[in-house]
Structure P
Amino acid sequence: MARGLWKGAISFGLVNVPVELFSAERRSSELDLTMLDKRDLAPVGYKRYNKSTGEDVPWAEIVKGYEYDDDKYVVLSDEDFRRANVDASKTVDIQAFVDLKDIPPLFFETPYYLAPGKRGEKAYALLRDAMKKAGKAGIATVVIRTRQYLAAVMPQDDVLLMDTLRYAGEIKGPEELGVPNGALHHKVSAKEVDMALRLIEDMSEKWQPEKFKDTYRDDLMARIKEKIKQGQTEEITEPEKGEKEPARADVIDLMALLKKSVARKQEKPKRKSPRKAHRKAA
């Protein structure tokens, strides 16, 4: 059974729902790459050492500290972080309920599961079902490890999800992109919009997350095997000279590509749903 990050409660109004927090994220497996010194290809290590003695320091001997004066520290343990605010460190404190659709996607950060705690099953089901019926998300504050987060609590089938949110001050505005004036307000014709809508309609389907796979790892492994086969294991691959940049698409090119894309999608017969096929056969 998976280990929870902590046990606490969801608080809204005067109601407390006992819950346990679990990570809902499974990162795709990355290749275990070693950092090398390009001069002799020797591995480069990450060294934890005492800056006074120069001696290595094992993980078990490392503690956190806050420098309150020059070279003077207050040592902080996990218990100190908890005692800073006992309630906040174990509570998902819902401040308000909002329409989920009103939260822009760029605010969402990391997903977690909230599982019902002991003797909290009924209150958990009540909150989940009420939020589902109202179409609302609970905006809450929560402390995870040593940091307080803004978070959205929302129902998903039979479980409650909690997604940490970025604070407004952590989001860059479009004006900070540095793009030329007017680049974000380019005019397109009604015909181009209609053609784009046709392509979107042809490519529309139900959300099937299992359909999409991370293929880049396989591609990278193929590249690694190719370098081994060609005896280029110690060669640093440089960019090819004269490599062309992708061609810019002006309005005429864009329209032509849209038409070509629509035509190609229409050539592929759409799969009939089993229900429709059965009805036709009957």
Structure Q
Amino acid sequence: MDADLDRKAFQQRLSAKHGRIADTIADAISAREEGEDVDVYVLKNNTLALSIDVTAQYCRRMYEEFLVWFLRARFPKPQSLLDVGCDNGILTCFYATVYPEAEVVGIDRCEQGIGCARELAGRLNLANVRFVTRDLLNLDGVFPDQSFDLIVSTTVFHEVLEVPEDLSEISIDAITIGPDESDCVKVVTGLSQLLREETGHWLSMERWPDASSLAWWIRLLNQAGLSVTADQSRLLTFCTVDGEQESLPILVATRQRHPTVDSGEPMLAFRMYPHDPVMT
């Protein structure tokens, strides 16, 4: 199916190819955009073909721009890689193809997504990738005595974590991680402890809408023992399916044996969102 069709044309072709479930998905996407808590992933991962068509329409340009950046960044070849929130495994299988000698693991809470991911890996004859169904809020015992050289998370944590609603009203230099965010700290710390000390990298690309949200995320990474490498981080900009420009911050972080919080790291949010109203 051709990507980047206008919504009406896309919906017509999706319905013609996949039947009534296409209309259900369209209603779910609309409800989600209106702020309702709707699980689109269970629906769109009903089959691998359906999942790929929906992903191609809504994520193709984001994936293209991210993977171009990823390849140009030339991170050290990992022996092990964890894809957090892997969904249908498209990115996970890409990593497994790029690093054929690495052990690649994808993790996601959606059983339907994991099913699609396993089918995709089988079709691609990838023997170095496996997928695990697990909620990020409950990772205890999933990877005992295992560490990863590279952890990648793309557009995951804005959905998983309960981000404070009043961040835009707080000055960036005053943003802290309070006791109410202890569950957030636990989740990120649990993942950071899976990262190999000092040599491992965590690549995070999240939908933080403004500098305040990004500063909060940087503080959270700091609290979890991760240090952000500002000169490797960047703002990824691309056009959405609706023709609008979207910008997503990519952060590169490492885990230190004796972590220190660099007070200047949240200032990276200013650099990434130079026209954010919070600055004026």
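No value in this document is a laboratory result; all are computed from the given coordinates. Everything numeric in this text was worked out from a predicted model, so none of it was measured. Cβ atoms are built from the backbone, for glycine too; each structure is taken alone.
Couple of notes before you dig in:
- Computed 2.5 for distance in nm of label points 7 Å out along Cα→Cβ at positions 81 and 225 - originating structure among P, Q: Q
- Source structure (of P, Q) for distance in nm of label points 7 Å out along Cα→Cβ at positions 17 and 201, computed value 3.3: Q
- Among P, Q, structure where distance in nm of label points 7 Å out along Cα→Cβ at positions 73 and 185 as derived comes to 2.6: Q
- Structures P, Q were shown, and Cα extents along the principal axes in Å, for residues 25-104 alone at 42, 22, 21 was computed from Q.
- When P(r) over Cα pairs in 10 Å bins from 0, in percent, for residues 89-136 alone is computed across structures P, Q, the figure 32, 55, 13 traces back to Q.
- Value 336, calculated as volume of the Cα convex hull per residue in Å³, assigned to which of P, Q: P
- Parent structure of the calculated result -8500, given that helix-only ellipticity at 222 nm (-39500 (n - 2.57) for each DSSP H run of 4 or more, over all residues; to 500) is the read-out and P, Q the choices: P
- Among P, Q, which structure scores highest (criterion: mean count of other Cβ atoms within 10 Å over residues 129-136): Q
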